[in-house]
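**Student:** Take a look at the structures listed below.
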Structure 1
Amino acid sequence: MKNLFMFTLMSLILFSNAWSKDKKIVKLVTIEWPPYVSSKIEGKGWTSQVIKAAFESQGYKAKFVIVKGSSPWGQVLKMVKDGRFIGGYPAYYSEDRTASYFFSRSFGRGPLGFFKRKGEKIEFDGALESLKKYKIGIVKNYVNSETFDKADYLKKRAYKNDRTSLVMLNKKRVDLVLLDKLVTKHHLKFDPYLKAVKSNFEFIEPPLENKNLHIIFTKVGNKGKEFTAVFLKGLTEIRNNGEYEKILTKYNAN
C-alpha cells in the first residue's frame, strides 16, 4: 500500500510539470532538427506551428522546450516516457515504442535516405543486402525504417546526432549515413564546418522511405491518451479549415 501511495504521489508531481496548473497549457519537448524545428527559425519551425495551431483550435496553448547536449533525442524519449513532458516531437513511428508512448496521427512527412561521399561508386536499388560490405552511420536513439533497423547483418555505427554522422562520413569513418534529406541539406547550408565541405556529399536517390512525423505522448497517468485525442481533433480541424496548408506554404514545407 505504501509503494502504491508513493507511485501515485510521484505521478502527480511529474504531471504538475508536464501539465500546467493553468490546465490549458500543454508542454512538449523537442530537439534542434531544422528545418522541421529549431530555436533559430521563426515560430520554432513549421512542425511547431502545426502543433500549436492544432491545440489552439481546441482551446489549449502549446509550449515548447528544445533540448540540446549529448544525444538530445534520447533525452526527449526519456523525459516523455517518465512523464516530465506530455509529449515530444517530431518522432517516427515504431511498433516497439508503442509500449512506452501513444503516437499521434501523422502531421507531416520527411524523406529518409542515404548520403555518400561524392564520386564513390555505391549503388543502392532498395535491397539492403547490397550494402553489407559498407559501414553505415546512424543517429543514436533514432528509429529509421523497420526493415533497416532489423537488418542486423549491416555494419552500423551510431553517433550522437545528425551533424556528427556527417562529420564521420567526411572523415571516412563510415561509407554511408542514413539521415533525413532536408535536415542534412540544412546542415550543409548553415553549419560552418559542413558548409565548407558540402560538395563532398551526395544523396542517393530515391529515399529509403518517406517517413511520417508524429508526436509521442507519455503513458504515465492518463493525460497522454487524452491529449492524443485532442491533437487528432485539432489537426483534423486545421486541415479542414485551411490553416494547415497556410502554415506549410509559409515555411515552404508543402
Structure 2
Amino acid sequence: MFCVEVSSAKNIIHCGRLVNVKENIVLKRVSIIVDKGLIIEIRKGFVSGKGSIDLSQGTCLPGLIDLHVHFEQNFPKMMSFHHPDEARTLVDSLTFPEKNLMAGFTTVRDLASFRNITAQLKYGISNGTIVGPRIINAGHPISIPGGHGDPLDKLKTNGQKKMRDTYKNYYNYKFVSKPQDVIPWFEYYFIDRPKWYRQFKSNEQAKDLTPDAIKIMATGGVVSENPNSHKSQLSLKSMMAIKGQVDKMSMLF
C-alpha cells in the first residue's frame, strides 16, 4: 500500500470504494482529504495522517439532497394540528435534522414552516448546537384560504370552527386568493413581522424570517381533503404578481 503523510490539521477518509457520479464510475481504495469541513482533494491509495476515518470496507458517495421535507411536521404526527406552544413544536422537531443527515442527506429543502421552526433548526445547525444537514428554508408557504397551505383547514372540516378561529386569531395566518392579496401577504411576512421581531426580540431573529426559497401552493396536495385538489387554486395573474414580489425581494436581500 502506498502511503503519503498528510498534515494533522486535515481529516482523511479512507474509502474502499468511492462513487464518482460525474463520470459514472466507482473508484477503489482512495482517500478523501478534508480541510475545515470542505473536501479539497481525492487521492489514490490510503494516505496516512492523524485522525483518519476508516471506511476501507465501505462505499462512499456524495451527500444526497432531499428536495421536500417538513421538519416542523413529521409523519404520522403531520396529519394532526401542531401543538399550540411553539417551543413544544421545536422540541418535537429537534431529532429530525440528524435523522436525515445520518440517512445520507447532506442538504434538504424544507418546503413549509408555518411558525418559523425550521429557521431555528437551521440556526442551531449553523452554530453547532444540533446536528443536521444544510437547510434551504422556504418559510411560510403561499396558499389560498382552505387550500393546501392552510394548516387550520382540517379544523374547519372536522366541525371545530371555534378552535379554528382561536388559532387563526393567535397566529394571524395570511392567505392569497387574488392578485390584490399578494402585496399585503409579502408586506406582512417580510416587513411587518421582521419589524416586530426587531422591536421585541432581536435583529438576528428578524433575519431568520428571510427565506431561501418561496413555496407557492398553486394546487392542492397529497393530504388535501378536497376531491378537486389537483385543480388550480391560484390564477396565473396571482402567480405572476407573486413572481414580481419575489424579484423585488431578490434586490433587497
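Each reported figure results from applying straightforward, stated rules to the coordinates on display, with no laboratory input. Please read all numbers here as calculations on a predicted model, not as lab measurements. Cβ atoms are built from the backbone, for glycine too; each structure is taken alone.
**Student:** Given a value of 1.00 for FRET efficiency 1/(1 + (r/R0)^6) of positions 39 and 167 (r between Cβ atoms, R0 = 41 Å, to 0.05), calculated from one of 1, 2, which structure does it belong to?
**Tutor:** Answer for the origin of the read-out: 1.
**Student:** Which one of 1, 2 has relative contact order in percent (Cα under 8 Å, 6 or more apart), as calculated from the coordinates, equal to 14?
**Tutor:** It must be structure 2, since only it matches.
**Student:** Taking mean count of other Cβ atoms within 10 Å over residues 31-38 from the coordinates of each of 1, 2, which one would give 13.8?
**Tutor:** Source structure: 2.
**Student:** Out of 1, 2, which structure matches -11000 when helix-only ellipticity at 222 nm (-39500 (n - 2.57) for each DSSP H run of 4 or more, over all residues; to 500) is calculated?
**Tutor:** Value -11000 for helix-only ellipticity at 222 nm (-39500 (n - 2.57) for each DSSP H run of 4 or more, over all residues; to 500) corresponds to 1 out of 1, 2.
**Student:** For structures 1, 2, which has the highest computed value of distance in nm of label points 7 Å out along Cα→Cβ at positions 151 and 199?
**Tutor:** With respect to distance in nm of label points 7 Å out along Cα→Cβ at positions 151 and 199, the highest-scoring structure among 1, 2 is 1.
**Student:** On to the next question. For the read-out Rg and Dmax of the Cα atoms in Å, for residues 119-190 alone, a value of 12.0, 35 was computed from one structure; give its label from 1, 2.
**Tutor:** 1
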